[in-house]
Structure 1
Amino acid sequence: LERGGLTIITTLDYELQKQASCATEIYATRLAGLEESNSDCDSARLLPSLPPTTTFIDSSASAIIIDPNTGQVLAMVGETNQGVETPLTSAHRSGSSVDAFVYLTGFTRGLSPASLTWDIPSELNFQNFDDEFHGAMRLRTALLNDYQVPVQILKINGG
């Protein structure tokens, strides 16, 4: 490497990477209710404002910017947690981000948004985010409200 001869080709845009990094750091700082330290971040002006009383103690943020025409990664920022960036490529739980795909699979297998499902306690111990069960409902209602029990049942039944 000291003599040269290597050509490194990357899709990362350095300026975009810097702006993505400072924007995620500032947004995580705002979510935590802490003082912002990086005032020279132009992209932070585009971030949505938060109500003054809104704070999240364990806040973090990550970002990935992809060119939709080519699929190239232009900027990528790992999870920022109180100023420390963790690797974005490390394992993360998918959370409810894959729920739409579970429902879509169910729809391709004959279910419809009007199909009935149950949001009731079972031996599998699934819980909704509100810690309540809502009884019989349509799939569209379960998807709209992000109820976890119906989507877990759909996963088990091949949705």
Structure 2
Amino acid sequence: FVKCAELETSLAQIAKARNKLPLPDVTPTSREEVELFVLETQFASEDASRERNDVTVRHLAERMHKLVKFRTHFPTASELSADLDETRVKLASAMEKKEFKRCGALQHHIADLEAKIAELSSSPVQLKSLSVGELNEQKTKFEANIAAALEAKNFD
């Protein structure tokens, strides 16, 4: 029991020292990474707030602000679709006003958006907005698949 108490004390000291280390600066390369780093920063910020570590909270707030800006660099398919719809409305308006130069630019922008949407749709990994019901349904399916794999001792 003495060794366990010593070990527990050592682990507590290690955890305390680790919590003082700042999260590393990162440059995300995809929307999935942006969202992952945002969640990581959120959890770290909540932890720092509980510990009343104001310096870390300020650093994490700056990091969060920087990460949120990255969302515009990696839009989701639904964000691109909304932009596409908005651009089509602008194109219709420009066509009515016979602003041909603007129509050409808007058509080019529409083609770019459609290409980006097609590229995202073909990607195997996509962020999707799902309702709580849909998430619970997927969770239930995954749990059933895991239980079946465990029962069959299929660990691949």
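Ranked by Rg/Rh (Cα atoms, Kirkwood Rh), for residues 57-104 alone, structures 1, 2 are led by 2, which has the greatest value. Here the criterion is Cα Rg over 2.2 N^0.38 Å, and among 1, 2 the highest value is seen for 2. Structures compared: 1, 2; top value of distance in nm of label points 7 Å out along Cα→Cβ at positions 9 and 33, i.e. the largest, recorded for 1. Suppose helix-only ellipticity at 222 nm (-39500 (n - 2.57) for each DSSP H run of 4 or more, over all residues; to 500) works out to -8500; of 1, 2, which structure was it derived from? The correct label is 1.
Throughout, read-outs are computed from the coordinates displayed, never taken from laboratory work. Everything numeric here is computed off the predicted structure, so don't read it as measured data. Cβ atoms are built from the backbone, for glycine too; each structure is taken alone.
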